[in-house]
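Colleague: These are the structures in question, set out in turn.
Rule-based calculations on the coordinates, nothing more; no lab input. Because the structure is a prediction, the values reported are computed rather than measured.
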Structure I
């Protein structure tokens, strides 16, 4: 739903004239950055556990599937 002229004016006044599309782009990119960083950190942690035989193969596969699903859903919902 698009913002009305009064809403755009109120947003511009409150945010010191920050462009809404730039703020949206920055917030979406920040979300993607944090998600990819978390997946990379978790992948390294799970990989070390798997290499030391503390994590089973099934858990490694579940982690991979869930991480890819999380990234795909977030990119589809927020970056499209």
Structure II
């Protein structure tokens, strides 16, 4: 019988990196929309919380994928 090949972990890791970047971009967008006061449902969120959401989104977009890629890097030979 033919055994199914082992799935490549690089595919899953790439998907995780892209999901982290997408979630970071969405958090930055949420913070910006909150600061714009365009939606009544978001008017109760204070400006400091909106800036904090944006900061977390920026870290999520720029820093976390780098840290994950460094952690997943193959060891040097």
Structure III
């Protein structure tokens, strides 16, 4: 397994990466909401699970969608 040539660009600009990170953060907040009571002042604790799921599903969709700022010009579209 090898990294792609422009992996830094993909890490910084890819929506699939952003949504995956958001999913992980929401999942972690849901898991540790008892230890961090200030979370409840900003987000309903019952929404953290669905937010995590929605971000994970969004990341899956974003992974297969062409993103101009990463992929460049489309090939084969005429």
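Colleague: Quick check: -28000 is what I get for helix-only ellipticity at 222 nm (-39500 (n - 2.57) for each DSSP H run of 4 or more, over all residues; to 500), calculated from one of I, II, III. Which structure matches?
Modeller: Details: I: -28000; II: -23000; III: -18500.
The correct label is I.
Colleague: Here Rg and Dmax of the Cα atoms in Å has been calculated and equals 16.4, 55, so which of I, II, III was it run on? Working shown, then result.
Modeller: Details: I: 19.3, 60; II: 18.3, 62; III: 16.4, 55.
It traces back to III.
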